[in-house]
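In structure tokens below, several structures.
Nothing in this text is a laboratory measurement; each read-out follows from the coordinates by a stated rule. Owing to the predicted nature of the structure, the values given are computational and were not obtained by experimental measurement. Cβ atoms are built from the backbone, for glycine too; each structure is taken alone.
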Structure I
């Protein structure tokens, strides 16, 4: 067992070629490579192509200029649930990962606690491996830290990274142990220098691309940043002029540029789909060590838009139209069926919730997400439902930040607030400020019924995670 021991556009031409390197013919044009880059706690308003005026993100802005910018893309409210959704194509409640998996595992079921993703689940890398893909996970895993639940047991050929969040370390409290850096299934370092994590992850990602340039591959690069505690390397620390959080995000942007250079160098640029997104919205209680929700309401751990709507870019030259913007709702649960369709892989045998949005990514005129309803969960509670422009919040409590922390300390305060039944028009009111339930009673009834029906269906068909008894 492992020990715990736009929008901004660039001038195109020679300058851009220099930025990412020269092109060469693709080696295996029939099966696209896939790279999913996942930031941790990055806010909707944290990239300059999403409106930030204090954080410079030229490589991500270039992704937006050369690809698709999604403006209504949804993660889950917390870390582990979003990762479960991405890898299984399911709402995390369906696969038994409703909350964060930590070193000791939370006791959400009273008599037992889940310790990781069930090995019976068919994950995205497992599906791609059956179609000849090399697979690697680099960075934060957060779906089980025991040997039996590591990425190498869920379809990844290689793994290098932290098994859970970078704040789950012994110095943070009695619930945590030394923070393990794992390669494969072996702890290779305890409490690594976190200022070097982004560069180390990037180097591993580039090495994987170099090593697999002659075969199709799936790279899942899940950065630990900008989750607190935030760290930037010496090259980026203090360089943004807007504080440590901006430094950290600008280093993530550099990392994206290094990945793109590696694709160019190996002649893979035209045959690689690259997606950049985040696992949830900003952790607002962290104050100046957190990001911005970009005018959306609330942040991480809530089902308001600021907690779950995340910046998302997709680039695939010649296939995904450049400079495109889509406001069609989609989410992490749609990645598995979408990538299965684009790569020719089979879908899982078990029920999934996501639907392929390949037509949406490829710019097919009039393309819609066939999953026309979005459900918003926090732990086990279904808190909201969206159909089209309308989002209905069911009565529920949520955490509101009253006074955020400063400089990474724990001085901030939060309070529990409650929303009653509330209907918002996300087209006219993306900040969810004006409850229009009284003006649209038929819409309220329709969305309430959708929520009740789905909640009942999920209770009948949900599947368990791996639990303590299954270690």
Structure II
């Protein structure tokens, strides 16, 4: 049971009776996520036990070429590595996946797959595999909401109602599939918790700059966790006693202090040159960049990706290839030295892909920057009066992603160890496969949390298609706008 963005300080500490029961019968703890700790690619990193570099997926959008406009929204066809449900299928097992990002388009598999929040429209057409399950779900619940609409809003009452209704609908479908279908592996991801955090964290967390203890929504976050615990209890009632069960989040949550205008900083520091200063704040995609005098640029979002304008690599590259390494080192050092809006050290980390990933596939950013240890987001636009802003460029947002999520693992074969330290998101797939009696592919990078040294069998990676992810799915414009509204695109 995937709870997107679940915060360990709530999930593992609050009075949530069904989760407490699971914790008492197994092992649990904080869970280090990947870099960057973001929904895409984190859930697929968990499923494949491979880091983002090895998957060649560095976020919701990835470069498909070295052009300046070559960023494409990731869909399910980008994931080519072997997943744990692929391994289960190889050994004759059947799986059901509900809302596991990215799962649109819902590719073929041995079982059932229901699209995630990246699905353009679930009101009509197909959002499942096999296709007939789409209408079956509509017959069961009517409209199946893959996400809440107009997420960046000050209408908190409406947002709260829609998230709660969406979550109840999701769990109704999950219970239906659990009862009516046969399966060996079942996974679903509830996106509602992530939306609750982004919409209501400042009302919940006294550490947040905008917290008002008298606000009317101060209990929304914890009430939602209680709702999740209740719904999880309804799932537990349907499971056999010999079911191995994992509750897990792909990352945590923390208060958002503000935004760092990264392209504005690059302009002021002489790395990025515009042909004219915009009269108002302008998205980077709409700005007039003089590429012949630009050495680096960035994207906005919960983290920043820095790209160098390298000669022979980018269309109008100006950085000599032999100078690129030194420039990257300079940028990393200077970005990490940027203070916060009160002049204090920010604890920014500028990561080099080859230093944090086992392999680097596809076209990676030259730097991945977590401003303020993810307490600040990256603002991609230009034309700001300051480097630090409190206004989010994609609408109201209360939290950013924390590097550590949480997990609870219980069931047959799981010792009652209580809290354990040092678990990583990549450890979960090999642990589940080993405890479930399946072979662990040699491609998996994580360790078995139970300490098994069982080697992987090195099976050939299963791929549904050799098609390259160069053609966008239908509805990409709608998905792009949704991602922008959710803060994934700056």
- Query: With distance in nm of label points 7 Å out along Cα→Cβ at positions 213 and 277 computed per structure, which member of I, II shows the largest figure?
  - Reply: II
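Which structure, out of I, II, was semi-axes √(5λ) of the Cα gyration tensor in Å calculated from, if the result is 30, 26, 24? Intermediate values should be presented prior to the final figure.
On the way: I: 30, 26, 24; II: 36, 26, 22.
Answer for the origin of the read-out: I.
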- Query: Can you say which of I, II returns -9000 when helix-only ellipticity at 222 nm (-39500 (n - 2.57) for each DSSP H run of 4 or more, over all residues; to 500) is computed?
  - Reply: II
- Item | Value 0.50, calculated as FRET efficiency 1/(1 + (r/R0)^6) of positions 253 and 325 (r between Cβ atoms, R0 = 35 Å, to 0.05), assigned to which of I, II | II
